[in-house]
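J.: Multiple structures follow.
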Structure 1
Amino acid sequence: MSEPKWLIEARKEIGVSEHTSEGSKAVDQMWIDSKLRGLVGTARKVPWCAGFVNAMLERADIKSPRKDASSSYDTFGQKLTEPKYGCIVRFSRSGGGHVGFCVGKTENGSLLILGGNQSDAVNIKAFGTDRVVAYRWPDGVEVDNRPLPIGDAALSVKES
């Protein structure tokens with residue numbers, strides 16, 4: 001199976017940081033692609049993890065929830081009972097939630113998540129499965145059942 005289209009788009013954004021003018025413009029484009037133009041200019045004020053996931057799906061011709069809350073993914077698409085390569089993972093966190101794409105796991109079982117607004121940037125970070133709220137997959141797209149690649153990344157400590 002080939003790489004899910006939304007992951008191809010997401011990987012192009014790795015390194016975007018809200019702390020640069022170029023990065024803030026990239027976040028603005030994510031809001032525009034998410035059909036949330038009213039949030040343009042808010043990269044440093046409004047958590048943008050859902051905007052990132054929305055935009056990557058929209059760029060892959062999949063309609064996203066088009067909302068700025070990670071919780072909008074709790075009922076998106078179809079529910080999965082376990083993480084799959086490329087699936088959307090919704091997490092809990094103190095003060096809110098987080099959402100990103102699963103791209104692997106660590107040797108100790110943490111999930112490797114490609115997401116936005118992870119330490120104010122697009123990157124891959126490790127997340128404990130104890131924080132998982134939901135695993136979701138876009139409707140109308142065949143689930144990718146390849147084994148999750150094993151890798152390593154720093155544990156995520158900031159998603160707001």
Structure 2
Amino acid sequence: MPVVTGKAYWAKLDRPAQKYNTTAQEDTEYTIDLTIDKATRKLLEGLNPSASIKNKKDDRGDFFTFKKNAFNRKGEPLPKPRVVDAKKNDIAGTLIGNGSDVRVMFRSVEIENVPSMEGKNKFYLDAVQVIDLVPYAKSEDFDEVDGYVADGAIASTSSEESAPF
């Protein structure tokens with residue numbers, strides 16, 4: 001199976017994300033955006049000349065989104081992609097932050113029974129190896145500043161003067 005290296009962005013490997021424009025639970029998938037270099041671009045386009053390599057003019061630069069369905073066609077759950085550290089220890093459930101250095105293992109399967117896709121391959125995400133983890137952290141919306149505080153609001157700073165006892 002091919003293995004490619006790059007920086008991870010928008011990794012959804014701990015729980016599946018809803019596919020675009022769908023609502024059914026079965027229409028969910030595990031995904032990871034991987035930044036790609038020229039060699040990886042050449043490999044992907046060699047396997048599938050119409051591979052959807054994107055560039056949104058952001059930190060990712062050129063990237064490819066690897067995907068794995070969460071359910072098969074019968075509606076049965078499929079196993080999550082394996083997630084391991086540099087020494088191949090299972091780290092399933094670890095949230096991978098943007099900019100983490102990773103290796104992605106994927107399968108390339110020839111598309112059959114679709115005349116317009118003859119000779120092209122579909123890529124299936126199998127595993128991710130984290131080489132250098134950037135821990136995922138939720139960003140704060142606002143910094144606390146001096147100003148209006150609603151009546152009955154609990155201030156986040158403590159003051160002994162306001163204690164009733």
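Values quoted throughout were computed directly from the atomic coordinates according to the rules given, and no laboratory measurement underlies them. This is a predicted model, so every value here is computed, not measured. Cβ atoms are built from the backbone, for glycine too; each structure is taken alone.
J.: Distance in nm of label points 7 Å out along Cα→Cβ at positions 38 and 54 was computed and gave 2.5; which structure, 1, 2, did it come from? Let's see the in-between values first.
T.: On the way: 1: 1.0; 2: 2.5.
Considering all the candidates, the number was obtained from 2.
J.: Still on this structure, please answer the following. If we compute Kirkwood radius over Cα pairs in Å for structures 1, 2, which one ends up with the highest value? Present the calculation step by step, with values, prior to reporting the outcome.
T.: Working: 1: 15.2; 2: 18.7.
Comparing 1, 2 by Kirkwood radius over Cα pairs in Å, the maximum is at 2.
J.: Given a value of 1.7 for distance in nm of label points 7 Å out along Cα→Cβ at positions 110 and 150, calculated from one of 1, 2, which structure does it belong to? Don't skip to the end; give the middle numbers.
T.: Details: 1: 1.7; 2: 6.3.
Working through the options, I get structure 1.
J.: From which structure (1, 2) was helix-only ellipticity at 222 nm (-39500 (n - 2.57) for each DSSP H run of 4 or more, over all residues; to 500) calculated, if the value obtained is -6000?
T.: That value comes from structure 1.
J.: Let me ask another. Once distance in nm of label points 7 Å out along Cα→Cβ at positions 14 and 134 is calculated for every structure in 1, 2, which label goes with the largest value? Intermediate values should be presented prior to the final figure.
T.: Values: 1: 2.8; 2: 1.7.
Once distance in nm of label points 7 Å out along Cα→Cβ at positions 14 and 134 is worked out for each structure, 1 has the highest.
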